[in-house]
Each structure stands twice: as C-alpha cells, then as structure tokens.
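Below you'll find a set of structures to go through.
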Structure I
Amino acid sequence: MKYIRIPKERVGVLIGKDGETKKTIERILQVHLEIDSEEGEIAFNEQEAKDPLIPLKVQDVIRAIGRGFSPEHAFRLFGEETELYIFDIYDYVGKKESHLIRVKARVIGREGKTKRVIEGLTGGILAVYGHTVAVIADFETMDIAKKALDMLLSGSEHPTVYRYLEREMKKYHLSRRISRE
C-alpha cells in the first residue's frame, strides 16, 4: 500500500461532489483509493497498477489537489507530457510567518499579476497554498517556470523575473519552430 497525506481541508475537494473526483481518478488510473477524512490520509495499492507510471500519476494528482489545485487542473497530470513540482517556501524564508506572507504575496503579485504572467508565458498553472507554491507544467517549460519561481522566492525583482521568462520562452519557441522545419 502507498500512503499520501494531504491537508484535511482538501479531502473534500479530492472526494468531490457525490464522490465524482475520486471516481474519475479511480476510473482513469484504474486504482482504488481509500480515503481517511479524519487524518487526511489516502491509500492505494500500487500493485493494482497495470503500468509502472500509474502510482506516480496517482500520487501527483492527489498531491496537486492537496496543494490547492482544482481537480480539473490536477487532471492535466493524467497526460504524458505534464508534471508537478512543489516548492516549500520555508526552505527560502525559515518558519517566520511574516516572511511567509510576504513571499507568497511576491509570487501572486499585485492583483495576481505575477502569477498570471508566469502562467501565461509558460502555459503552466500555479497554486499558492499554505507554505507551498506548486506548479503544473509541460516537461519542456517546467524548468523555465521552476527557475522563475526560484528567482522570485529567492528575492529577485519582478522585472528581472519577467525578462528572464520572456527571454527563455522566446528561445523555447524559436527552438521548436526550427525543429519543425
């Protein structure tokens, strides 16, 4: 059995209205989830999986929902080309609550601008929840999104991060265009 713990307040989202989210995960990934709502612990038998990647996908989808993503966004992880990465803000600022709030605000930006810019340029999706920042993105753009978030979490100024994103995404699109020719 494989066990994953998520915040108790996210268990309802994982189960979904009338159990729909849980059923969707079970149907698509062909596993049975056992959910302990009191503890926020989810268990599944990784031996049931017909494909060795399935247990990793199950973990990622559950962790994504636990880190604040909507089920629809977490379901992007069913695809072959998508991955999840989670930053722990405490690794950057220590355990001080005021620092945590400040850094979360930096990642979100005024009226959500910074979050929108990162998502818009990389095609990824961000979730800022608790003491974490999580990103779901395609393999090809994940490194760019991770570097931009690392820069922000480390204190780089917003314009510096925006320039980095624009430059790297321009290179990425150019290399894709060249490889298609």
Structure II
Amino acid sequence: MMNQRLLEKWNVDESWTLFLDRDGVINQETFENYITSPAKFIFLEDVLVALKSLSSTFNRVIIVTNQQGVGKGLMSENDLNTVNSFMIEEVEKVGARIDAVYCATELRGTVNGLRKPARGLADLAKSDYPELNYEKSIMVGNSESDIVFGKNLGMKTVFIGESQAHDALLTYPSLFKFAEAL
C-alpha cells in the first residue's frame, strides 16, 4: 500500500522517461555466464506484457546496461548488438517499444567510464533525447549500481527483486508488478 501511495504522488504521465536495466529486469540473468547470443536471451515472465503497458505510459523507454562481457573478450560488440536487436524485435512484436539501448562494455572498476553507477549512459541518452528530464525519469533495476545511478541523477528509483536491502524508493518483485501498479 505504501508503494502505491508513493507511486501516485509521482504523477507519472507521457512526459516521463523510463530507464531500465536489462539483465535481471527484462531477461533472466546468468551471473558470470554472459548473454552472448539470442538463444541465451530468455525474457522474464510477463515482461513483454509489462513493456507493452509501460510503452503506452512513458514518452521514452531506454535500456541502460553494464555488459563487461565485451571488455572481458567473452563476446564481441557485434554479439551484444545482435542480442539487443533480438530483444527489440521481440518487444516490437507485442506492440511495445524500446527507444534506445545504451551499453557500458568496459570492465568493472573502470573510472570515469560509462559503467553504472557513473552517469555516462544517461549522458548519452540525454544527447540523443535533449528533452529528457532526469527529475521526471524512473530508473528500474535489480542491483545497487542501478539504484545509485538513478539517485545520483535525481531520478525516482525502483528496485526489482525480493529484497529491500537497496536504497530504492520503491521495490517490486518484477517489472510486471511495477507496470501493474503504475
């Protein structure tokens, strides 16, 4: 109930932007086994339904994702682009949309890079979509770096998972439950 009241106070409308992490929010996350091909990309339950709903609510739907598998040499930039293209195509098949995908491919520990929680991916989005207002944006993620990324930019933050351990403003068990509440 507390989640719902706070969500209503945000007054989300079609002028807002939704930032989403990818692995663990949209698709099944495999820790240290990277999603290197479309065959390994498995949508989480009801995510496509959620994305259809969220696409009609938000002005922009943007993916911001750390993908150090490229930096480790476990996959190529082309492999990553193929996976992201597959994701976008599947999302479009259900009448939903992803406006852009921004990836940080450098290794964890890189200073002043794109990797969340640094703001580089948001700055790339802002350069492509100058109308973005971080104060009218929601960052949805399943890790501390996602939540810190959103908070550092003045975004509203939503943690996806079972734990309340992160300092997000709201927590939901899935993207579907967040979309349903919205």
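Values in this text are rule-based calculations from the coordinates and carry no lab data. Worth saying up front: this structure is predicted, and the values here are computed from it rather than measured. Cβ atoms are built from the backbone, for glycine too; each structure is taken alone.
Please compute mean count of other Cβ atoms within 10 Å over residues 13-20 for structures I, II and give me the label with the greatest value.
If we compare mean count of other Cβ atoms within 10 Å over residues 13-20 over I, II, the biggest value is for II.
Given 3.8 as the derived value for distance in nm of label points 7 Å out along Cα→Cβ at positions 69 and 133, which of the supplied structures I, II does it correspond to?
Clearly, the read-out refers to II.
Starting from the value 1.3: which structure in I, II was distance in nm of label points 7 Å out along Cα→Cβ at positions 21 and 37 calculated from? List each step's numbers first, then the result.
Numbers: I: 1.3; II: 2.7.
Here the read-out was taken from I.
If we compute distance in nm of label points 7 Å out along Cα→Cβ at positions 77 and 149 for structures I, II, which one ends up with the highest value?
II
Can you tell which of I, II yields -10000 when helix-only ellipticity at 222 nm (-39500 (n - 2.57) for each DSSP H run of 4 or more, over all residues; to 500) is derived from it?
It was calculated from structure II.
Output the label of whichever structure in I, II has the greatest value of FRET efficiency 1/(1 + (r/R0)^6) of positions 45 and 173 (r between Cβ atoms, R0 = 30 Å, to 0.05). Kindly include the intermediate steps, with their values, before the conclusion.
Details: I: 0.10; II: 1.00.
Max of FRET efficiency 1/(1 + (r/R0)^6) of positions 45 and 173 (r between Cβ atoms, R0 = 30 Å, to 0.05): II.
I, II: which one has relative contact order in percent (Cα under 8 Å, 6 or more apart), as calculated, at 17?
For relative contact order in percent (Cα under 8 Å, 6 or more apart), the value 17 is produced by structure I.
Upon calculation of distance in nm of label points 7 Å out along Cα→Cβ at positions 5 and 101 from the atomic coordinates, which of the structures I, II produces 2.7?
Answer by label: I.
Taking Rg and Dmax of the Cα atoms in Å from the coordinates of each of I, II, which one would give 15.2, 45? All intermediate terms of the calculation are to be shown ahead of the outcome.
Details: I: 17.6, 55; II: 15.2, 45.
Comparing all candidates, it corresponds to II.
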